[in-house]
Structure P
Amino acid sequence: MRITLGVTGGVAAYKAAELVRRLQQDNFTVQVVMTRSAREFITPLTFAALSGQKVITDLFSGAENGEANLESAIEHIAVAQRTDLLLVAPATADILAKFARGIADDFLTTLYLASTAPVIVAPAMNVNMWNHAATQENIRLLRDRGVTVVTPDEGYLACGMIGPGRLAGQEEILAAVRSVLHAHRDLQGETVLITAGPTCEDIDPVRYITNRSSGKMGYAVAEAAARRGAKVTLVSGPTALETPAGVTGIDVRTAAEMHAAVLARFAQSSIVIMAAAVADYRPAVSAGKKMKRGKEPIALQLESTTDILAEVARDKRGRLVVGFAAETDNVAENARKKLSAKNADLIVANDVTAEGAGFDVDTNIVTIFSRDGRDVALPKMTKAEVAQRILDEIVRVRAAQQKNAGELAEAFNAAIKESSH
């Protein structure tokens, strides 16, 4: 597969040379594109020697020598058509802004607009530039458009400051590349049913019980699954989010409505991901009129709602079922108990009291627990990145299920054949 590596102007540009070598070790062909500023930090000759490919440095190759022609003028289109992935590392604040705003004033930015290949950016910059509202807004826009962002590391920076902004490690960048390329359409043929958001349980016509779920995690999983080739249905409680492109959205409000929507679509699904924060209790009686304020205390009697996860996982019949566990203590212990009690294949658990892992934020810190004893603890990531890692585990478990089913079928057929003799 062919990767186009964009190198932009920053102190971390020299690290891209090692990245070329590592990508080649993974059997990728690497085409390097350098911005004018990048050439102030490292020479094109270095990348040419490492990659064995011509390094593109100008929108019109040879223009400086008076040799520009039609072929060089449309070279960005040719590169865009033959690349399988555009990786920009390091990505400066300037290049992120140009990508986000659709500015095409050099080869790399023009290539970005002309390519339909997946895009990964690995930012590197001063901590204040990274934290600036403009940069964060550009990052959000790019993520919303499907660009994978490899979050920069924290540490001592070249400018002498300490904080986030250092180019992510080679292994983290390579993991993102492998995930995006190797898993690009690995859910093709799967029908995925996902729940997301909170439910609302009415006390009276103007009051209700709910929780703090924003739905962002479930929506991120739905979007990622659709991008990876699955047919996706998203059953969502009330949120402020738009249904992702390519996803069929079903809006519900209460736990009972979500239960009915899930059961109606369960039989047609091959993978079920229960990311919704379904209310465990609802008022036993919902008043028909607004309850008026009085001086006396009011006791609200609650009754249990249906445990949707347990019900659908009770008789999976070859389906893969994933549950979520939002915990405040004993996360691992509670997640493992839930994995067993609910008969799920995977449980995605997090401590909602941890900074960057609670409700209504764009990041999460989760551990994925599986029935085969594999526990995958993830650091703080964006929910879009967490969604990809969850799907990676689903693909792994799904492949094991299909392998086991095939082996059982072969053993059964062999036994039938043997008995017939």
Structure Q
Amino acid sequence: MSRNVMDVLRERGFIKQTVFEDDLYELLGKQSVPFYVGFDPTADSLHVGHFLVLMAMSHMQKAGHKPIVLLGGGTAMVGDPSGRTDMRSMMTKENIKHNVDCFRKQMSRFFSFEGDNGAIMVDNGDWLLNLNYIDFLREVGAHFSVNRMLTADCYRQRMEKGLTFLEFNYMLMQAYDFLVLFKKYGAVLECGGDDQWSNMLAGADLIRRKEGAPAYAMTFSLLLTSEGKKMGKTMKGALWLDENKTTPYEFYQYWRNVDDNDVEKCLGFLTYLPMDEVKALCSCYTVDENGVKHFDGKINEAKVRLAYEVTKIVHGEEKAKLADAQAKGAFGGGGEMPEADMPEGVQKVADLLVALKLAGSKGEAKRLIEGGGIRINDDKVVGFDAVIPEEALKEGFIIHKGKKQHIKVIVK
């Protein structure tokens, strides 16, 4: 065994909560531990939030532990209430199967499926969809206190709008998953996002009650900005790992333009760079009397490294090099996108082009638009009278003139 993986994960900022931490640390330090993470196939691609968890799993495998990827083909038929104030849409078996197939292909890029600790992939639909309900109630339901379940955050939030009995079963099913994986594959540890803490504790507790054996839970931090918002949201929606939904260039540019305060955290979570190197890359700041960091221009070197490393992991070295070259060609050598504040009172794209000096006159702006040379984000502007989309005016946007001029417009 190499260095204890809990030390690695803690150094990089992954670990949020654990149960029986001292015992788990000792176990992970002396033997290969089968562990699992569940993924509900509610879309046909994974996104950046999933990738953080996949990176943690990768570190664990590199330390000698065995990943079990649990695809929720059964639980997706119910829907997880965690982090929700409304009920998830019901999915058909056909939709779920399609998404599971997509996940299998995507995840194969991140794990080795060879060797003694090679990752395995299983689908809880294999045991949940044909489960006898009476047997399930007797075997699992008898070990759950309704009063205790209702204290969990995932249920308290939904109680305000109405919690269905369908969703109420989710915690029992996830706990049962852990029990099945314990019996079939020797899994003694469940990992996942911190929003799954209550469900994960339920599974570890079920194994201890029914089997009299130790079982553990460990949650990872969510990928949040320094302002506490979920990272990976773009004006087009989620930042997907599927290049057909988010291109490698778009993926690269997202990380190239993250907030200065988020760079070090992202390098720790989403790359394999040693933390000494990460800290050196991000040490280019001063701290004012209020404790606020002010970064100098060298932070852009760290952003370029972040964008390249993450794109390489997700899309491969060749596409990362291409995205890097495209960015440097577009933004003047260093990949740094020029920024401008949104001019007050401007609504039409043509007026914006003139205000930002992308066009010398409204006549030139008209020719550019009618020639198809202007885009806002990835949408081509059509018509001289086109207005800036309302969503862009709220969140900010990138305006493109041809292939070489790009300005990030900041909305305050």
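We did not get these values from a lab; they are worked out from the coordinates using the rules stated. Quantities reported herein were computed from a predicted structural model and do not represent experimental measurements. Cβ atoms are built from the backbone, for glycine too; each structure is taken alone.
Annotations for the structure displayed:
- Identity of the structure behind 25.3, 89 (criterion: Rg and Dmax of the Cα atoms in Å, calculated), options P, Q: P
- Label whose coordinates, when FRET efficiency 1/(1 + (r/R0)^6) of positions 41 and 313 (r between Cβ atoms, R0 = 35 Å, to 0.05) is calculated, return 0.95 (choices P, Q): Q
- Highest-scoring label, criterion being distance in nm of label points 7 Å out along Cα→Cβ at positions 17 and 105, among P, Q: Q
- In this comparison of P, Q, the computed figure 22.0 for mean count of other Cβ atoms within 10 Å over residues 9-16 is attributed to P.
- For FRET efficiency 1/(1 + (r/R0)^6) of positions 57 and 233 (r between Cβ atoms, R0 = 41 Å, to 0.05), the highest value in the series P, Q is held by structure Q.
- Distance in nm of label points 7 Å out along Cα→Cβ at positions 177 and 201 derived as 1.9 - corresponding label from P, Q: Q
- Of the structures P, Q, the one that 10 was derived from, the read-out being relative contact order in percent (Cα under 8 Å, 6 or more apart): P
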